[in-house]
Structure 1
Amino acid sequence: MNTFTSNPTAAGMVARQTIQDRVHDAERRAQVRAVRAERRTARREARVSGATPPANHRLQWWAFRFPHPAR
């Protein structure tokens, strides 16, 4: 016998805690998605309105000359 079969109250407590954790995680993910969506919309509007020039991310020739692996 394990703890959950000999003590159904413990099994219920663990189940409730697991459910609460999952609900909390889902709420947090929803908040993060909402913030990302707002930022994405703001960037899109800024790009369309021309408020900020497009970024030029071209690297210089020397950036590829001596690449070093990350440690």
Structure 2
Amino acid sequence: MYKKVTITYHAAKNDSKVNEVAGLVFYDGKAETVVIPVGLYEELKNNRFFEMGKPTDATDQEAEVEKHKAEKVAEHKK
């Protein structure tokens, strides 16, 4: 299952202003709307550097696009 959610990364003082998580890139203070697996949502909502908006269930089409992107990232890392 996938969730659609707006996430804002808040960098720690003197830390990088860019953070990459599971193939997604977040910039300090910039809200990004993403579709992510429920497991990643649960992980990030407990991370103090990520501010999570209210999640909604992703449509089947949105989830399929994300699955395809994840497969491409996995192939590229081989």
Structure 3
Amino acid sequence: MAKRVWVLSLLVAIAISLGIFTLKGWTGEQAGDENKLKLISEKIDRVLKNQEDIIKRLDDIRQQEDVIRIRASRR
């Protein structure tokens, strides 16, 4: 009987420790995922900002080309 109680207490201790380690690992992964998502969203924001800057430059170049065409057609 004492042997059975000892084995049961050992199994309960193992189950509790595994549960704790599982929760620690799972919550650690959740925090890591949030950091990864934050980095990815920052990179996407940078890419979109760069694209907006490129579009603005292209618009400026088009306007300059129009001015050059008008001046060239006058001559």
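Before moving on, here are some points about what is shown:
- Structures 1, 2, 3, by distance in nm of label points 7 Å out along Cα→Cβ at positions 9 and 57: label with the highest value: 3
- With semi-axes √(5λ) of the Cα gyration tensor in Å derived as 72, 6, 4, matching label from 1, 2, 3: 3
- Parent structure of the calculated result -10500, given that helix-only ellipticity at 222 nm (-39500 (n - 2.57) for each DSSP H run of 4 or more, over all residues; to 500) is the read-out and 1, 2, 3 the choices: 2
Each value in this text was obtained by applying a stated rule to the coordinates, not by laboratory testing. This structure is a prediction, so every number in the text was calculated from the model and none was measured. Cβ atoms are built from the backbone, for glycine too; each structure is taken alone.
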